[in-house]
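Any read-out appearing in this document is the output of simple, stated calculations on the displayed coordinates, not a laboratory observation. Worth saying up front: this structure is predicted, and the values here are computed from it rather than measured.
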Structure P
Amino acid sequence: METVVNGLRLHWREAGSGRPLVLLHPGPGLDGSIFFPFLEPLAERHRLIALDLPGNGRSDTGQPNDWTLASCADTVEAFARVLGLRDCTLLGHSFGSFVALTHLARHPGAAARVVASCGAASERWFDTMDDRIATLEPAALRRQVREAFDRESRVRTPEDCRRVWADEMPFFVADPSGDALERLTEALERVVFQTAIYTSEGPEETYDVRAELARSATPVLAIGGALDLSIPPEASEEIALLAPRGTLAIIEGAGHFPFVEQPDAYLSALRDWLG
């Protein structure tokens with residue numbers, strides 16, 4: 001499905017009916033397809049709307065100013081108004097959680113609930129990522145992941161993007177030899193990649209919503225993977241502690257993609273909180 005918001009043609013996937021649950025994808029560079037079929041069981045009670053953010057998937061590329069967290073959050077708010085969404089929950093995963101929490105900061109009360117899935121309230125958690133990559137074994141896998149991150153800024157084609165993400169993916173799962181990695185690799189085959197978001201230099205932006213989160217009246221669920229190396233579970237703990245109406249769910253045995261690695265536990269925590 002498509003609609004025009006603030007001059008940009010936005011694409012989204014939809015399933016189910018009921019209270020809207022807007023899904024904001026990880027990345028940047030991925031798209032809403034990454035959530036399917038993993039979150040489809042929620043469509044029994046919710047209208048799932050997986051939005052491709054500007055510069056991602058099948059949505060318009062736009063300009064670098066359209067890709068900032070602030071601009072993406074404003075686009076999400078305008079998108080919700082265009083669709084007439086009421087009693088809406090935002091579920092952002094990884095990069096999508098930064099957009100969801102920025103939306104909470106810039107549009108207080110506009111979303112009825114926010115789920116920060118494997119997210120963080122500030123960029124300070126990125127400062128020690130290289131230390132966490134250094135814990136990957138064996139050494140050959142560690143080199144593969146580091147080289148893939150280095151290649152991100154040099155991609156030229158959508159297939160380059162897909163190979164980069166596939167080579168990075170062992171860093172994002174708790175068990176690089178498990179079947180979750182295979183399921184994620186298959187999901188990447190469905191992703192529509194755009195290269196501009198990797199190769200175009202955008203405006204400087206800092207990310208820190210801790211103060212706004214601490215003042216928020218919005219219910220917030222922070223879901224983290226107990227074995228997540230990219231954004232450790234302590235970042236989810238911080239979100240839940242800061243938010244006056246915060247709830248924490250740590251998914252055991254999961255890395256950065258708990259809805260793929262431990263889907264039963266992830267969906268159970270989400271359903272219990274949504275009510």
Structure Q
Amino acid sequence: MNMNDNATLPTGTLELKKQGHVGTVIFNNPSKFNAMNYDMWLALPKLMQDCVDDPSIRLIVLTGGGEKAFVSGADISQFDKQRNGGDAAEAYNRATEAAYSCVLDCPKPTLAKIRGICMGGGLGLALNCDVRICASDARFRMPAGRLGLGYGFDGVKRFTEVVGMAHTADLFFSARIFNGEDAHHIGLVKQVVSTETFETTIAAYITQVCENAPLTLAATKRSLLELRKNPTDRNLQLVREMVEDCFASEDYKEGRKAFVEKRTPDFQGR
């Protein structure tokens with residue numbers, strides 16, 4: 001569902017707001033600190049694909065509605081009925097796997113904008129973004145050990161890709177709560193920003209990314225995606241073709257011209 005800037009977001013939903021070159025996916029379930037219910041898991045791939053298919057979108061931002069949470073995790077109240085074995089559990093697990101994958105495998109740059117609680121499934125979603133920036137009030141946790149649930153191989157692998165083996169072991173074994181400075185120390189977030197300057201800092205970073213050439217962003221993201229694959233599965237020919245497209249583009253001409261003229265380039269994605 002697309003929302004304009006002045007719309008009131010219904011609760012327990014995912015919403016998509018587009019402004020300029022940015023698509024912002026908003027997790028909105030405030031009474032449960034933006035916990036992901038089954039319908040929200042199902043909705044995420046559709047909204048992400050909407051942004052992928054829109055040529056005007058250069059960056060996809062994931063964030064929580066309000067200031068108290070990014071995503072607190074999955075809505076545990078649904079587990080007894082929808083994640084307690086059988087076909088229902090399989091359907092729920094397929095929905096969560098598709099939601100994680102659509103973020104991790106997204107061909108466009110992704111940014112997790114994190115305030116407040118970011119735990120469990122929310123932490124997994126944030127880790128699947130390319131870049132994470134958090135406010136100083138952010139609180140993180142991987143509580144699988146406290147719930148007795150198993151965390152899948154791909155999810156653990158992603159943790160190791162971002163923070164390394166030792167930190168992954170610590171976060172899962174201890175199930176401890178940690179703050180933004182701790183997250184920055186282990187490389188989980190790029191930057192920790194005071195709550196007072198968080199919005200302006202995020203806005204400046206978004207502008208910085210969106211001013212860059214879309215073809216360059218796409219080629220770089222493709223390289224990052226291929227690097228996550230086994231060497232024998234990498235499509236390096238596609239990467240080479242996308243890099244060649246950059247050099248053959250009108251944007252490359254514009255970039256060189258703007259550099260000489262000492263101005264911000266006006267890239268069109270062609």
Structure R
Amino acid sequence: MTARLTAAARARESLRPDRLFDDPLAAALAGSEGFALMERLETAARLPGTPSSENPYIAMRTRFFDDFLVASVAQSQASQIVLVAAGLDSRAFRLAWPEGTRFFELDRADVLRAKQDVLDSRAVAPRCDRRTVAVDFLAGWGDALVGAGFDAAQPSVWLVEGLFPYLDEVAANAVVEQSARLAAPGSRLGADMVGRSMLESPWTRSYLAALARENSPWLFGSDEPEAFFGARGWTATALRPGDPAASYGRWLFPMLPRGFPGNPQSFLVTATRA
């Protein structure tokens with residue numbers, strides 16, 4: 001359901017005249033359930049007395065990682081892209097990739113089946129060598145990725161988008177450590193992460209409660225993402241919504257100093273494997 005939510009946000013963004021990207025598959029992938037969930041969660045997140053407004057975060061995040069993936073492939077000449085928890089992502093279909101690019105989508109088998117049903121109904125073809133890999137993120141998944149044709153000796157580009165908040169700390173650690181073990185030197189990684197401050201702020205209580213009611217509670221966050229990834233093999237930098245390089249003119253909230261007491265933070269992380 002959270003994958004459907006993300007697709008619904010992409011579909012809504014694609015209808016804007018000033019859209020940050022165009023995702024023609026997003027509405028079908030979201031289904032009516034995704035749009036309904038988006039409305040419920042945005043209603044829960046709205047502060048009393050404030051007007052209705054769209055949350056721009058998923059649109060900003062999508063564009064940020066679109067740019068990251070395309071630039072990383074071009075700059076590193078990596079021919080392997082790994083989406084950890086690919087969900088209902090459509091980048092294999094809507095972005096242009098160099099010839100020979102292998103695009104590995106890792107997720108639960110039920111998610112991949114539901115996604116393939118939609119893709120089959122649309123008769124769309126990927127713009128790369130797309131390979132789906134059914135995995136359990138609470139168990140080891142490296143062997144399954146290698147079995148699908150991933151070459152750990154060659155540079156790769158990784159994306160972990162929208163996953164970490166739903167894992168506990170042990171599982172989040174394991175995902176990052178496993179990606180580092182499989183990534184050759186010079187490989188790159190993008191990821192988003194909520195801060196512990198997001199989980200503890202009074203401003204986010206109603207939203208977190210709504211997630212829990214949807215059986216999708218947020219469990220893990222870190223306000224020091226550089227240290228979190230650095231301790232597990234990645235040299236990382238982090239931006240926040242509101243930083244000019246991550247906002248595309250869409251973030252309309254005050255930009256408080258990092259670590260400001262009570263301020264819920266989230267991060268867009270890019271990293272390199274030494």
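Assuming 17.2, 51 is Rg and Dmax of the Cα atoms in Å as calculated from a single structure, say which of P, Q, R it is. Matching structure: P. So Cα extents along the principal axes in Å, for residues 34-105 alone, computed for just one structure, reads 42, 29, 16; which one of P, Q, R is that? Only structure Q yields this read-out.
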